[in-house]
Every structure is written in C-alpha cells, then in structure tokens.
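*Asks:* Structures for review follow.
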Structure 1
Amino acid sequence: MQVYRLLDIGSGKPDQEQLQRIRHYLIDIVDPDYRFTAGDFVRMAREAAVEISSKGKIPLFVGGTGLYLDSFFKGLSHIPPVENSVRLKLYEEMEERGLIALHRELMEVDPEFAEKVHPNDPQRIIRGLEVYRETGRSLSCFYKSREGAESEQTLYIGISPEKSELHRRIELRVDSMMEKGFVDEVVKLRGMGYTPDLPSMKSIGYAEVGEYLDKIITYNESVEKIKSMTKKFAKRQITWFKRNKKIVWFNPEDEKKITKEIENWLN
C-alpha cells in the first residue's frame, strides 16, 4: 500500500525525516485509483535495483508483502490475461456458493496452489480459478516456468517477535494511526473521488474506517476490527515466509546477531 500517494497513515509509511535520511524507492509512485500489480512491482524494483547497484551499493528489499518479494526473487510467471467476464462470474459465484466452495473447487483443479491458499483468501482463490477457467492450465504450472532474481548470494533476514509482543505492537500502531488522524485521511481521499471499491481503499484499515464513515460499524468497532484484521494478516505473513527455508530468523532485539550475519555475508 505504500506505493500509493496519499495513503500515508494507514500504510505506515516512513516519515519525512526517515525518507530524507535514507533514500527509499517505490514509495508514493502511483495514485490510489491505479491498480498496482506484482508485475508493476517487479519491473520498477528491477529498475531501482539496477540504479542502486550502479552506485556500488546493495539493494535492500524491506517489507512484508510476500507475493511481491517472491515475484521478484522467485520469478513472475507469464500468465495470459483473463477476460473480465470470467472474474466477474467468479465473484458472483462467491456470493452465491460461498468462498469455502470455491476453495474446494480450487483444490480439485490445482491442489498444489490451493494447499498454499487460506480458505478465507478470496483474492488468491479467485485468481487460481480464473486462470484455470481461462487457460485450462493450473496456476502452479505457470509458476513452475518462472525465473527470478534470487541467487546463491541473496541474503534473507526475517524478524520474528513473540506472538504476544507482535500483538502488543499491532495494537499500539493502530491506536497511533487513529491519533494521527487516520479517519481524516480517509475522508480526504473519499472527497477526492477515491471510492471504497478501489483495491487501495479496500486494504486493511481503509476498509474498516470506510465502514465507520458509512455508519455500518461504530468508531470503536472499526478500531478493534483493524487490530483484529492486522493480527490475522501478520499471521498469514509469517506462514508465507516460513515456507522460504533460506530465511535466517532473528528476534527484533538481536541487533548484534543480525549485524554479524550481514558482516559474514559481505565477507
């Protein structure tokens, strides 16, 4: 979400002091109504990595968006475009049959991909089914033919706090977001014409504040829902990254150990 201009508080962007002190890439690069894809990320990240490397520096990929990181390092498959009618039909089926039924169907046509997808993840379930219905081939088949930027020299470092500490930090972060004027940010975005149906405005935080503004839930309910959804998302992130056996995991306070790991890698 940090790629979107104006989505500042809810996406947890670095503040201006941090941005001025350390050069960041791929922040504030598209408007909120642009449908940013993993393909966009790979293309722009490749350009940024080339620029950074040309200066004799090492690109650092920081963040928790597993799909985008995997797309860059593991490779992005060249999947044929899917007709919009196929996608719309699947959304209709989701309303009629339910997401669990679609996940079962995905298990039948692409069990390899379905095993990696949570039954409550509509975006990836629909993606798997739309590709199969459009092409007659599973998403897994396309993934096997991809090439990425990962090499033996790629260093992965994971930060894994205790569950209780992670949840404490999430709650503090959400409270801080609300204190900084998150509701006003969403009001401003809506006033500029960025509607709730946009992917950017359906992201965690923006969707729940939107429900509060639409009087679907109360203010306190929106805050608690953001906290709950963020905790669930963090759990999915951890599950995603645990599949990468190359990641070296550390506790957040292990700064000396992390520094040592990087020094050994550099040498």
Structure 2
Amino acid sequence: MLWRYAAGQATGSAHDKTGIPCQDRFAVASILENDTLIAVVADGAGTAALAHLGAEIAVSTVSSVAQLGVRADRKDLQAVLREAAALARKRLIEAAEDRSAPPRDLACTLLAVVLAPLGGAALQIGDGVIVVADQKPEWRWVFWPQKGEYANTTYFLSDERALADAVACDLGDDVQDVALMSDGVEPLALHFASRTAHGPFFRSVFAPLHASAAIGEAADLSTALSAMLVTPAVRTRTDDDTTLVLATRRAIVSTGS
C-alpha cells in the first residue's frame, strides 16, 4: 500500500488572546516512485519573537534535504536526518545574524521521520512526540518528549547543544502508522503516569484515514483534523498551538465491515 496522510493545525487559544499567530509549522511529502513518506513538525517557542520563522526554516530545510537523500537512493536515513538537522540549525543561525537577533529568538523544536519500504528513521529535538504502530496495531512512542532542566522547558534547534541533544533511531519496515504532533497535543495523545501512548485517541483519529482510499493527502481529512483541534474537547486540555500529522500505509479498512 502507498502512504496516505492527513495533517491538521490550529492556533492555541492563548495565542488568540494575545494576537500571536500560530508558531507551529509542518511539511509532509509522499514520494510515490519510492513509496516513501517524509514528515516534519517544528514548534516555535512561545517566548521567542521570531519562533515562526525558525520553525519554517527547520521544516523546509529538513524536508528538502530528506527528499534529496531519498531520491539519491541513500539507505543511511538516520544520517540523512542528522545532516538535515545540522543544515537547518546553520540556516537558523544565519537568519538570526541577518536580523541582528540572538538565535534564541528563532527557537523551535524539531520532529522528523522518513519511512521507506525497507525501513526508515526518526529524529527529535525537544518536546512533542512521534508515535508509530505496526500490524497489530499497538501505538508506541519513538522518543519520550524531551524536557529541560526546569519545569515547562525543553530543548530547541537554536541551542548550542542542539545537535548533541538530538535523539535519532532507525525504524523497521513493519511500521504501518505514524503520527507526529507538537507538544500542544501531548495531553490528548500520551498517558504521562504510565508513559504510554493513549490508544483510544489514536484509534479514533486514525479510523477515517484507515478507511480512506486517497493517494497521498486525504485533503478532506486534513480539514477535519484542523476542525477537531479547535473543538472544546481539545481547547479544554490545552491552550497551546496544536499540530497533528497522521500517515498510514495500512490496507484500507471498509467502513461496512
């Protein structure tokens, strides 16, 4: 099966009150000839003046480098993601210098996956979470959200130690579902006491995608995800920006079965 995906995003209610636009950014690419999925999410730090710019640089750079690596038939996908993160940080620093701003003004987290037919890789800097499932399906997180030394802090691509603090791993060819989300979605997606992915949440949000016959993006489901992220059920759990990317290569599930 080819990858099909949906992605939604919403500005947090806290940002609505202060007039700050959404600082999350994401990119998804489904390369049909390689049957490969590339997904990237960056969450701009709420206290950073140019966080949206940092997130945009991170997402566009990592997505572009990953696509070049896949089209060059590189198999070392974890190395590709680390190289992409390094270039994204370089461009972020250059953008800060161009604006006579400290790199911290462009602070953002970074989540990225590349999934090819024979396996893939994931990389993370900061919080947010990547969740995957195999044939069963049982959803599990790839990296637990990275938290900083103090409460409500995390790591950012702009940090001096960003590349050293980045975590990356290979993913097997058994991955059928993948979700990437900014930390605004964590209260819905994770059970913190048991440090597990919240199965009912993922069964609910993935069900329409499992039943979709779309090739590439299921645009109607992307619209529905964005609408879901502004419902009271979500807004009562978080006031932060929210981004949720879902992708599957699972066989289509008939809604009549």
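*Asks:* Out of 1, 2, which one gives 28 for relative contact order in percent (Cα under 8 Å, 6 or more apart) as computed from the coordinates?
*Replies:* Values: 1: 21; 2: 28.
This figure was derived from 2.
*Asks:* From 1, 2, which structure was Cα extents along the principal axes in Å, for residues 158-213 alone = 44, 29, 21 calculated on?
*Replies:* That value comes from structure 2.
*Asks:* To which of 1, 2 does the computed value 1.03 (Rg/Rh (Cα atoms, Kirkwood Rh), for residues 30-69 alone) belong?
*Replies:* 1
*Asks:* Figure out for me which of the structures 1, 2 the number -9500 belongs to, where helix-only ellipticity at 222 nm (-39500 (n - 2.57) for each DSSP H run of 4 or more, over all residues; to 500) was derived from the coordinates.
*Replies:* Numbers: 1: -17000; 2: -9500.
Only structure 2 yields this read-out.
Read the figures in this text as sums done on the coordinates, not as results from a lab. Everything numeric in this text was worked out from a predicted model, so none of it was measured.
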